Each structure stands twice: as C-alpha cells, then as structure tokens.
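Next up: some structures, all given as structure tokens.
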Structure 1
C-alpha cells in the first residue's frame with residue numbers, strides 16, 4: 001500500500017490537500033472537500049486556536065485537580081470536596097466525644113460550608129483567568145437554563161437511613177449538604193471517632209449518589 005507523505009508546513013498541507021481534491025472525480029464529494037478547504041483557517045488563526053486550546057486544557061486541569069478543605073471553628077471536623085462538590089474525605093478529631101450529637105452535626109455543616117466557599121472562590125479565580133477564552137464560547141441556553149434550574153431546585157435527597165445507621169445526611173440536587181444529624185443517642189460519646197467519621201462519610205455519599213442519579217436523569221431528558 002502506498003504511503004501518503006504529509007507535509008510539516010501548514011500551508012504546504014493545505015496546498016497538498018487542494019491538489020488532492022482537484023484530482024477527485026467531479027461530484028458532491030469533491031465539492032464538499034473544496035468548500036472545506038476554502039474555509040480553512042490561516043496559519044495565524046490556526047496558531048491562535050492551538051494556543052487557546054492549550055490554555056483551556058491548563059485551566060481545566062487546574063479546576064479538576066483541586067481539592068477544597070473545610071473545618072469548623074473548634075476544628076472537630078475536617079473534610080475535603082472535589083471540584084464538583086462531591087465529598088472526598090471526612091475526619092473527626094479524637095476530642096469529638098466532648099461534644100453532643102447536635103454540636104458535631106452542626107460542625108459537619110459548618111465545615112462543609114467552608115469547603116464550599118473555597119471551591120466557589122477557586123472556580124471564580126479560574127473563570128477570571130480564562131475570561132478571554134470564555135468570551136469566545138457560543139452560549140448554550142439549554143445548559144444555562146439547566147444550571148439555573150438545578151441551583152434553584154427545592155428537591156432534597158437523604159441517605160435513606162435504616163434502623164442500623166448512626167447518622168443521616170440531606171443534600172440538594174447539586175449535591176450540597178443541607179443537613180446532617182446523628183440518629184443514635186450519645187453517638188459521639190459511645191462510638192469510636194474513626195468509625196463515626198466513616199459512617200458520616202458513607203451517609204453523605206449515599207445522599208450525593210441519589211442526587212447525582214436524579215441530575216443525570218434530568219440532563220438526559222433535556223432536548224439536544
């Protein structure tokens with residue numbers, strides 16, 4: 001099989017493509033190829049597009065690789081969210097047994113709020129640094145409407161606690177924690193803190209998965 005030599009130079013590639021199109025039989029395929037080549041960007045446009053794509057990839061990497069930490073004022077709870085707001089890790093201080101169920105539940109909510117604030121600030125910084133790229137994007141009204149609807153949705157998703165569970169979590173459609181409580185009296189006193197943290201993380205994860213399933217169904221139902 002003959003090998004096709006592809007020139008290194010951009011203009012040489014276009015010239016070779018135009019010569020190849022000229023050798024095609026007259027018809028719709030040749031017309032389509034010639035039309036596409038007539039609309040090919042210049043070297044400068046191509047270089048700008050390459051630079052923009054490279055910057056966009058860097059911004060996306062900055063956004064997706066980040067983790068966002070939060071704690072409460074008493075440093076009883078530490079947690080980390082990923083760039084989508086999903087819980088990555090949660091830990092309790094060994095001194096958690098000095099506080100009531102209600103106080104620790106409130107500390108989880110406070111730590112979550114701090115992590116969410118850090119996440120929002122990071123997203124804004126990334127958006128500001130890539131403002132020129134975002135300005136070139138063609139607005140998608142459907143995506144904008146869906147984001148607004150998700151942000152304003154009154155739907156809440158719980159972890160569906162059963163009799164054996166130690167705690168229960170509730171999140172919004174976007175996965176943001178709205179409530180956390182312990183279901184067993186004196187849980188923070190009677191249960192080892194590492195197990196307590198694992199149970200709390202599991203409850204939040206279950207609630208977020210339910211919200212994610214609902215959100216995925218909504219996105220799939222949006223006309224394309």
Structure 2
C-alpha cells in the first residue's frame with residue numbers, strides 16, 4: 001500500500017438544496033442521476049471545510065448529499081444553516097484535493113464472479129481486470145458494515161446488477177461491483193455484490209489507532225496482486 005497526492009478534479013456543479021434534517025442536522029442534497037464526479041468533489045470539498053471549522057459533531061458525505069450534525073444546545077439551526085451556506089459558497093475543488101489521499105490497494109483478481117462479469121460485459125477476464133484498474137476511484141462514503149468502502153463508478157462496460165439472492169458469506173477484503181458502483185468489504189458479511197477479487201489489505205481493525213484504512217474523500221487505485 002502507498003499513499004500519494006490525489007489527481008485534480010472536475011468543475012464545481014450547480015447548487016444543491018439545503019434542508020433541516022431533524023432538529024440536530026442539516027442535509028445538503030444534489031439532484032443527480034447516478035455518480036457525478038463534480039458533485040462528489042464539491043461534497044468532499046464542503047466536508048473538508050466544515051470539519052476544519054470544528055463546530056459540528058459529525059460530517060457525513062454520501063454520493064449525492066452531505067449530512068452535517070450539530071449540538072443544538074450550543075448552535076441553533078439557523079446558525080448551522082448559515083455556516084453550511086457560507087462554506088458552500090466558498091468551496092472549491094482544491095478543498096477536496098487537499099483533504100483526500102490516493103491509496104494503492106493490491107487485489108487478487110480471481111473472484112467467484114469475475115467470469116460472470118466478463119460474460120455480461122462481452123469481454124475477457126483479463127480485459128475486465130484492465131478496465132477495473134484503469135481509473136482511480138473516489139471513496140464516496142463508508143457503511144453498511146465497518147470499513148465497507150463505497151467507491152465511484154466503474155467503466156460502464158463493467159456495470160452489472162447485484163445477485164438476486166445475496167451470498168450468506170462474503171470474505172473481508174472482497175472487491176465487488178453492484179450496478180455502476182465498485183466497493184470493498186470491510187468485514188466478513190452477507191452480500192450481493194459481484195465479487196471480482198480480494199485484497200489482503202485490512203480495511204477495518206478496531207485495535208489500530210486509526211481503525212479504517214480509507215476514509216470518505218480518499219481515492220483508491222487498484223493494483224493487480
């Protein structure tokens with residue numbers, strides 16, 4: 001694994017909606033269809049600015065939204081919204097670039113669904129691997145289990161739906177595809193993604209000083225093991 005500076009990102013997209021999200025959070029939401037690189041850069045640039053303020057209890061980015069939580073006993077909703085709106089006016093792609101890392105992850109591309117993805121794409125297995133490693137991926141958000149990294153879009157030829165019936169067990173470190181997304185399982189888990197490979201990198205270890213190998217805003221570069 002190595003860490004280097006991330007690549008430049010796309011221009012800032014159109015303005016989102018800013019909504020109250022209960023009594024203790026603000027939702028910033030963009031209307032997009034699928035993955036939008038410019039929206040993603042803006043979301044993570046905004047997240048970096050808001051974290052730097054130190055005024056919010058949590059900043060949680062997603063594919064098309066950002067949830068900003070705050071202590072309503074310390075900060076009223078109107079003040080929270082004003083801070084978010086001010087940060088959004090000032091955000092630039094440089095904020096996202098400064099916040100994220102580029103992390104290389106070695107993958108053994110011998111997953112149980114590699115042949116099925118190749119057939120679905122009308123490509124050879126080697127061509128699927130080359131297409132999967134040909135781009136860097138944004139870590140758009142973390143969930144649904146500790147350490148699971150939801151990454152940005154794959155080459156459109158590789159897009160393939162989840163399994164109709166999820167597997168009962170998918171090993172930690174498995175690298176999969178689900179529709180236009182790719183991702184990495186942080187722990188052993190049930191799951192329905194199309195598994196094309198596996199990494200020995202430990203995505204989540206509660207005993208480490210920093211439990212998560214990657215965080216939202218980072219970028220991932222896959223390297224064939």
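Determine which structure produced the value 1.02 for Cα Rg over 2.2 N^0.38 Å, for residues 127-198 alone, calculated from the coordinates; the candidates are 1, 2.
2
With distance in nm of label points 7 Å out along Cα→Cβ at positions 55 and 191 coming out at 3.8, pick the structure among 1, 2 it was computed from.
Only structure 2 yields this read-out.
Could you figure out which one of 1, 2 the value 1.05 for Cα Rg over 2.2 N^0.38 Å was computed from?
2
State the single structure among 1, 2 that was used to calculate helix-only ellipticity at 222 nm (-39500 (n - 2.57) for each DSSP H run of 4 or more, over all residues; to 500), giving -7500.
Label of the source structure: 2.
Out of 1, 2, which one gives 4.9 for distance in nm of label points 7 Å out along Cα→Cβ at positions 31 and 175 as computed from the coordinates?
Checking each candidate, the match is 1.
Computing Rg and Dmax of the Cα atoms in Å, for residues 47-166 alone gives 19.0, 62 for which of 1, 2?
The read-out was computed on structure 1.
In terms of relative contact order in percent (Cα under 8 Å, 6 or more apart), which of structures 1, 2 is highest?
Largest calculated value belongs to 2.
One of 1, 2 was used to compute mean count of other Cβ atoms within 10 Å over residues 71-78, and the result was 11.8. Which label is that?
So the calculation was done on 2.
Every number here is computed from the coordinates shown, using simple stated rules; none is lab data. From a predicted model like this one, the values you see are computed outputs, not experimental measurements. Cβ atoms are built from the backbone, for glycine too; each structure is taken alone.
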